[in-house]
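Multiple structures are listed underneath, in structure tokens.
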Structure 1
Amino acid sequence: MTRYLLAIFSVITATAIFSLGRSYFAKGQWAFFYLLIVVFAANYGGVWPAVLASVLSFFAWNYFLLPPYHTFFVDDPKDWISLLVFLVVGIIMGMQTGRLKEREQKIAQADAIREADRLKTIFVSSISHELKTPLSSVMATVTNLLEKDLKWDEAAVNRELTAVKTDLDKLNNSIGSLIDLSRLESAVWRPQKNWFGLGEIIGTTLSRLADKQSSRIVFLLPEDLPEIKVDFDQISRALQNILENALIYSGKELPVKIAAESKGLEVMISIEDQGPGVSDEERVKIFDKFYRGSSASAWPSGTGLGLAIANEIIRSHGGSLWVEKVLPHGAKFIIVLPTGV
């Protein structure tokens with residue numbers, strides 16, 4: 001119904017405007033202007049709204065713009081030919097344009113379905129692997145511990161149980177990431193903002209990393225960092241995801257730099273690694289959910305959700321996140337957040 005109302009409104013509005021200039025244009029020129037209205041209706045409404053616009057334009061041109069005005073009687077018989085030709089051309093043009101638009105919409109819908117299927121396949125593959133790997137490891141360890149023919153000393157049991165806990169933590173993190181992303185995309189997990197020191201947020205984030213990871217962080221932070229109005233847990237989670245990603249792709253020994261600076265009503269945080277870097281083609285894709293870069297096969301597996309979650313969190317705070325190339329190799333993730341002032 002909205003498409004037809006748009007066609008009707010377009011013809012009425014155009015006719016009102018055309019009537020003001022009918023003394024400046026030849027009576028036959030209005031056909032070209034009305035054809036633009038027909039194309040507009042076809043482009044936004046499809047075939048039948050375009051046909052409706054053609055018929056309404058036929059009568060509007062006759063009634064308001066051909067002498068004698070405000071009557072359907074026409075002085076010049078040639079005007080009837082012009083009107084009928086316009087009606088036929090308008091209907092044909094409107095139908096062709098409308099069909100082309102509908103074909104484009106169908107192609108776009110098909111592309112969207114294919115993309116959804118592709119993401120679903122990636123999701124099933126990624127999550128199946130992420131859930132199955134720790135579960136298989138846990139099952140194998142527990143089975144060994146329950147084996148009656150094997151005798152375990154206390155130290156060995158503790159090692160095996162520690163391995164079980166590690167695998168269960170991985171499983172919990174994978175499930176938690178899925179839940180968090182779902183909550184962010186559905187706006188259920190909305191930021192609960194308050195004033196916090198940026199240094200405090202970064203410090204808390206680092207405390208959540210393993211000792212071997214946090215020892216590799218190089219700080220380039222000024223002492224006069226301002227307070228910012230954010231959701232503490234969400235921003236800390238975003239920073240943790242980006243830092244963990246940088247630590248993974250930098251290998252086991254290379255350092256990761258974290259810097260911050262105040263820029264007026266914004267703060268800029270950068271996290272720089274010394275990994276293989278991100279290609280120009282992947283700079284936007286890496287923030288898509290389930291996407292893992294071309295170099296990911298050489299590194300520990302993941303769900304491809306960490307950067308997507310970080311991006312959603314920062315976006316929900318009115319900020320922005322992007323990645324830049326570092327020479328000779330590496331990547332620098334830039335986070336810009338409003339201070340909230």
Structure 2
Amino acid sequence: MRAVVFDEPGAAEALRLDEVAAPALTAPDQVRIRMLAAGVNPVDTKVRAGGMIVPGAPRNTPGCDGVGIIEECGSAVHHARPGQRVAFCFGGVGADPGTYAEQVVVPEAAVVPVPAAVSDAQAAALPLTWLTAWEALFERADLQRGQSVLVHAAAGGVGQMAVQIARAAGGRVLGLVRRDEAGTIVTALGGDVVDLRKPDAADAIMQYTDGRGFDIVLDTVGGEVFREGLTQVAYGGDLVTLLAPPEDTDWNSARLRNPSISLELMLTPMLENDRRRLKHQATLVAEGLARLASGRLQVNVEDTLPLAEAAEAHRRIEAGGRRGKLVLRIPE
């Protein structure tokens with residue numbers, strides 16, 4: 001079969017489409033899937049550029065998100081069946097090869113059926129960003145109806161999911177952007193917008209809560225944005241970040257606001273091979289797919305590319321300015 005691989009960390013050009021051995025079931029609770037599409041996420045570019053390569057892995061193939069048809073089930077698989085179209089978030093980080101491939105092997109715990117009304121591209125684009133936003137808002141923070149939510153980089157993949165999830169839960173959502181097109185996207189998803197390029201942006205952010213600060217601040221960027229979040233969160237509020245806080249963070253000033261600070265990494269169940277938590281995440285993906293099928297959720301697929309153009313997809317992500325998700329078509 002064919003898969004996108006790289007031998008050493010490097011630029012996007014390190015990726016190549018190659019013939020590799022087809023994967024085989026190695027545990028009784030696994031399924032083998034013929035891939036239809038793979039979502040492309042920023043974490044994929046970070047893995048390729050220098051992170052999370054595990055010695056002894058069968059090969060270095062990026063990709064966490066995918067959709068495909070089950071072709072084989074292990075003896076301990078209870079609910080999945082051959083011929084079923086499923087979506088999942090598994091592989092591409094750590095020892096398990098990722099979804100930029102014609103076939104993958106995945107634990108049954110990670111897969112969920114895809115409703116007929118959801119396209120392959122939509123299903124492949126959803127899992128990682130949806131899970132990250134959901135866990136950040138409901139499992140790290142405790143989002144309640146009527147609360148104020150500030151989303152940094154609100155037009156990004158996680159940001160777009162967070163805006164929609166928070167609005168659907170009855171939150172008041174302010175999204176921060178730096179491009180006109182980004183503001184249009186967030187407004188269309190139901191969020192209010194502040195353009196950080198404007199000189200009065202800082203005042204507009206605080207005026208949104210009459211100076212009280214936000215019940216929940218979601219930092220999807222890290223670095224200086226995390227420090228800003230410490231000044232934007234309400235007394236006793238929640239600041240959730242997707243990255244490690246800067247080493248020079250002024251924690252003494254932060255303590256005055258008594259915030260709850262949480263770290264969100266939805267990849268942990270996969271990295272720790274935790275079947276129970278993978279199953280929990282699968283139920284969340286099923287909820288996202290149901291919302292997509294009913295029109296209660298949007299996933300913005302900006303473009304689909306053939307599997308052979310994975311390097312181009314990585315270049316586009318690293319260039320920034322995306323308005324939606326990129327998806328690889330398999331087969332081409």
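Please compute relative contact order in percent (Cα under 8 Å, 6 or more apart) for structures 1, 2 and give me the label with the greatest value.
Result for relative contact order in percent (Cα under 8 Å, 6 or more apart) over 1, 2: largest is 2.
For FRET efficiency 1/(1 + (r/R0)^6) of positions 81 and 105 (r between Cβ atoms, R0 = 35 Å, to 0.05), which of the structures 1, 2 scores highest?
Comparing 1, 2 by FRET efficiency 1/(1 + (r/R0)^6) of positions 81 and 105 (r between Cβ atoms, R0 = 35 Å, to 0.05), the maximum is at 2.
Tell me which of 1, 2 gives -8500 when you compute helix-only ellipticity at 222 nm (-39500 (n - 2.57) for each DSSP H run of 4 or more, over all residues; to 500).
2
Supply the structure label, taken from 1, 2, corresponding to volume of the Cα convex hull per residue in Å³ with the calculated value 130.
It must be structure 2, since only it matches.
A short reminder: the numbers here are calculations on the coordinates, not readings from a lab. The structure presented is a predicted model; accordingly, all values stated were derived computationally and were not measured. Cβ atoms are built from the backbone, for glycine too; each structure is taken alone.
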